[in-house]
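Take a look at the structures listed below.
Each value in this text was obtained by applying a stated rule to the coordinates, not by laboratory testing. Since we're looking at a predicted model, the values are computed, not measured.
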Structure P
Amino acid sequence: MLWENLREEEFEVAIESSKGLCIVPVGCLEKHGQHLPVGTDVIHITGIAQRAAEIEPVCIFPSMYFGEKTGAGEFKGTVIFSPELRLQILKETCSEIYRNGFDKILLYDGHGGNRAMIDYFMRGLLYEKTPYSVFSYALGSDFATPKKLLNMGYKYLTTEDRKILQSYNEQKKRFGHADFIEMGWVYGVRPETVRLDKVYQESNESTHRFDEFSKLNISTPFAWMANYPNSYEGDMHEGMNERIARAMVDYSTEKLVEVIRFLKNETVSDEFKAEWLEKQR
């Protein structure tokens with residue numbers, strides 16, 4: 001159920017069938033090499049969320065494009081909002097979702113750079129003592145790797161498809177930003193936005209400029225940007241096609257369905273939150 005497609009009188013039914021849960025896809029607008037669109041981190045999670053909702057009914061709020069991309073303004077198409085505005089948008093969005101009748105909100109994150117922002121936001125809600133609960137789940141928390149796909153038994157994958165996936169494993173390919181897997185997610189939901197002919201137009205190799213920082217476990221916001229100046233990390237692989245992309249999307253859809261079903265039916269968070277709020281009085 002897409003929030004924006006519901007008529008006013010349909011919300012009560014939507015709330016009931018969702019058991020009070022609403023999903024908010026949160027991504028960003030940023031460069032993903034030259035083969036993927038700048039909206040990649042929203043495109044794939046929105047498509048996967050919609051597919052999951054067809055299996056397990058849940059309401060999906062309009063996708064958010066305002067993720068953390070501070071420092072990447074040299075790339076055309078990138079949109080950067082201030083940290084204060086991003087947090088305020090999240091706060092007011094969740095408040096409005098609750099006002100409309102949903103008391104559980106899942107922030108479905110499609111961009112690795114959002115994790116710190118989302119964690120900080122959720123911790124801040126403890127200070128606010130909000131009557132609603134917010135959870136987060138990242139698409140990247142369970143990558144649809146070729147190894148996993150081979151174990152899933154998707155019958156539509158051909159013998160040649162399996163050879164391609166096995167080759168990825170044998171060559172010990174790395175996954176990362178705008179890589180084979182992320183391309184598969186986008187190709188599986190919006191194939192017209194993917195340019196397979198531009199996969200190698202820019203380098204995805206690290207410059208290693210900040211490797212010494214990593215060795216010493218020193219964190220700096222410059223490291224990833226400097227090491228991967230084309231906003232492209234991880235290995236690519238030959239042979240991407242509609243079936244392999246479908247398998248990657250199906251895998252991630254199934255994982256999201258598990259999360260949705262769990263959150264719709266669990267009571268532990270509600271029980272503990274009631275206990276916690278009582279202690280705060």
Structure Q
Amino acid sequence: MHSPSPTYVARLPATEPDARRISDLLTECLDPASAVCAAFETSGGVWQVEVHFVAPLDVKALRAMIAAAAGKKHADATVYATVAQRDWVATSLAALAPVHAGRFIVHGAHDRASIPINRIGIEIEAALAFGTGHHGTTRGCLLAIDELVKRKKPQRILDLGTGSGVLAIAAAKILRKRVRATDIDSRAVQIARANAHINHVGALIETVRAAGLNAPRLANAPFDLVLANILLAPLQRLAAPLARRLAPNGRVVLSGLLLAHANAALAAYRTQGLALERRIRLDGWVTLVMKRKKARR
């Protein structure tokens with residue numbers, strides 16, 4: 001077994017809204033292979049942001065990101081330190097509280113026993129530095145799934161850009177239906193597959209490495225529900241091919257969108273005949289639920 005790498009930490013106190021904004025922006029911008037960011041409430045009731053990383057970061061760039069998220073005073077209040085060798089990702093994520101989103105609770109292994117029997121627990125391995133459910137985009141998608149399945153049970157489900165697999169796992173657990181999950185990153189595909197087995201839905205989730213919809217298994221399948229928590233640019237590129245793969249009355253959940261990006265995403269999908277059904281705003285991010293109109297006879 002290799003010894004843990006020496007690690008470094010950047011810390012700053014903030015109000016809860018500012019802490020969440022800073023954490024969301026850093027999570028979006030930093031490389032998850034080398035840094036992990038968390039916002040949490042301390043035992044004294046003060047919110048704090050911590051960034052753990054295994055190599056010295058560009059402090060100037062980090063300060064600029066913090067200032068962009070919450071102002072210069074927070075950038076100036078950030079302190080940096082070297083910490084003892086340890087499993088830095090697991091240590092950081094172990095402090096995170098479970099995330100509640102409708103009937104779903106995303107949690108680490110350390111909270112497994114505390115999930116109420118009437119809730120749907122989604123366990124994400126603590127060794128991961130992404131996809132824990134704390135990001136506003138993930139929570140928005142989970143809320144959308146929870147609401148959608150109360151009205152209609154989609155039969156054919158696709159999770160584009162699955163990452164940790166949290167959305168595919170949520171859909172498989174709440175619907176007990178097969179879900180196809182794709183990602184361009186082979187490591188993400190392996191992680192999503194492992195998380196599906198941890199959550200006892202490995203038999204229901206088919207994970208495939210693919211760029212967008214470019215996979216033979218996706219060629220002819222009309223989907224009733226597509227989950228796409230990625231970013232504006234790829235969402236715009238996928239608008240036309242994704243609309244063609246949606247069944248009549250099918251829904252697509254679009255996320256990974258800042259407030260300023262929502263209208264651009266809406267325009268791309270409205271052009272393809274989809275209508276906005278719901279808009280969810282969380283921590284400066286937007287999740288859009290869009291519906292394909294019935295095919296004309």
Structure R
Amino acid sequence: MADRSPLIVAAATPLTGGGEGLDEGAIWPMVSFLVERGADGIFACGTTGEGILLSGEERRRAAVIFRAALHGDLIVHCGAQTTAETVALAAHAAEIGADAVAVIPPPYFPLDVPALSAHLLAAAAACGPLPFYIYCFTARSGYPVPIEVIELVRQGASNLAGLKVSESPFERVAPYLELGLPVFVGSEPLIPPAMARGAHGAVSGLAAAFPEVVRAALDTPSAGAEATLGDLRAAMEAQPFIASVKHVLARRGLPVREEMRAPMRPLSPDESARLDAALARLDVEVAA
């Protein structure tokens with residue numbers, strides 16, 4: 001990681017064919033755009049990257065392209081519904097030279113402490129000695145990662161490197177900051193208070209569209225930066241967030257189509273117009 005607080009961008013996954021296929025060629029200029037504007041690395045195939053909706057083969061192919069396009073740090077999200085698929089994705093990330101692996105708990109079935117610990121330990125073993133991060137995001141997994149699970153993984157996996165914590169409000173982030181592990185914050189408005197409490201950096205979906213705004217908040221965390229991030233995140237979330245990211249990337253001159261993997265959908269014309277108006281009021285750069 002860089003000497004500054006690292007910004008890892010939770011990147012979108014460019015799609016084509018009505019959202020049915022990877023747009024491999026669009027990954028390269030998108031990565032260059034993100035790095036030029038302050039990204040230290042990429043978090044590939046995560047929530048913003050629609051990773052859980054892609055096939056295993058698509059996720060592996062996307063990871064290969066991101067690795068080829070990126071000279072910075074590449075964290076590959078390998079969370080999947082089954083342990084077998086998660087292990088296969090984690091092993092592949094290690095094989096292609098990723099810098100780290102992250103895994104969110106499998107959604108749908110809420111796993112208890114023994115089951116979730118075993119799942120995460122299997123993933124960590126599959127990518128070892130590559131650094132392994134536990135991805136905590138109750139709103140997507142459907143249940144939180146208990147502190148007990150993290151301690152069990154720390155005891156059993158020598159490559160546990162830290163946590164990606166996308167919880168909110170701050171009271172739900174604070175317990176993870178007390179574990180003595182590096183924590184990457186996922187909720188952008190919480191970056192300033194989390195950095196003040198010892199967070200390591202950010203893994204940001206908002207930075208997939210506005211890397212320079214999140215970079216500035218990391219470099220100079222303040223109440224003003226917190227307000228800016230909150231207003232911008234609210235504007236992007238007033239309609240489907242990932243579709244908003246792709247809309248902004250297209251407006252910023254990137255060859256990223258506004259196509260989503262079903263059942264996700266692109267923005268409607270009315271939603272696009274409302275987003276553009278909201279961003280104009282916030283006076284953020286969106287021109288090509």
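Quick look at the numbers
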item: Structure responsible for 13, with relative contact order in percent (Cα under 8 Å, 6 or more apart) calculated and labels P, Q, R on offer; result: Q
item: Test item: Rg and Dmax of the Cα atoms in Å, for residues 76-195 alone calculated as 13.3, 38, pick one of P, Q, R; result: R
